[in-house]
Structure I
Amino acid sequence: MNVVLLVVSVVVTAAAVTIALPSCIEIFHRLRSRRRLSCPETDKQASVALSAGLAATTSAFIPPQLHVKGCTLWPEHRECGRSCLGRFRSTIL
């Protein structure tokens, strides 16, 4: 009985990885480089880096979680509302 459960678990896991892995890799490659955009809060040009690893790992079966890990307008605007993430969602994803 335990062997059957183990085999079923392995098959289900392999199927899930086969389905999810290509989209995770695509998201990672799409978001790994910095993007230049106009900051919606300051109207200044900024170079923004997202956490591509977080986006990739959370994108397996749901929309990716986007997190700003760096911005050229920091540290003086570090506590901004991250409204630039809306632009990333609409143009990149």
Structure II
Amino acid sequence: MSEEQIAALLAMLKVDIGIKATAYDNRLTEYIRAADKFITEEGAKLVYDDPQDSQIIVMYAAWLWRKRESGEGMPRMLRLQLNNRVMSRKMRDDG
């Protein structure tokens, strides 16, 4: 993932979680990198210029940010998106 792509994802994440200040940029960037790693560890092969993949990374990073206070489990919508992404890639690779 390029620095330009990370910057775009960071801007999307900040809108999602409602942060305008730059004070948290380093921390939020680490959430983006962690989300990317967790998603790929689940078996998804991400295409960083694909809007759907970008959205999954942002959704995952936003959940990581929110759960640090709430401790909430993964939202069902995010779990479904991840499962669909992993399965669609496997179907393309196996088919």
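Laboratory data are not the source of any read-out in this text; all were calculated from the coordinates shown. If you're wondering where the values come from, they're calculated on a predicted model, not measured in any experiment. Cβ atoms are built from the backbone, for glycine too; each structure is taken alone.
Quick notes on this one:
- For 3.4 (distance in nm of label points 7 Å out along Cα→Cβ at positions 21 and 53, calculated) the corresponding structure among I, II: II
- Computed 22 for relative contact order in percent (Cα under 8 Å, 6 or more apart) - originating structure among I, II: I
- Read-out distance in nm of label points 7 Å out along Cα→Cβ at positions 13 and 85, computed value 1.3, structure in I, II: II
- Taking distance in nm of label points 7 Å out along Cα→Cβ at positions 45 and 77 as the measure, the highest value among I, II is held by II.
- Computed 63, 21, 17 for Cα extents along the principal axes in Å - originating structure among I, II: I
- Among candidates I, II, the computation of distance in nm of label points 7 Å out along Cα→Cβ at positions 5 and 29 that gave 4.0 used structure I.
- Parent structure of the calculated result -25000, given that helix-only ellipticity at 222 nm (-39500 (n - 2.57) for each DSSP H run of 4 or more, over all residues; to 500) is the read-out and I, II the choices: II
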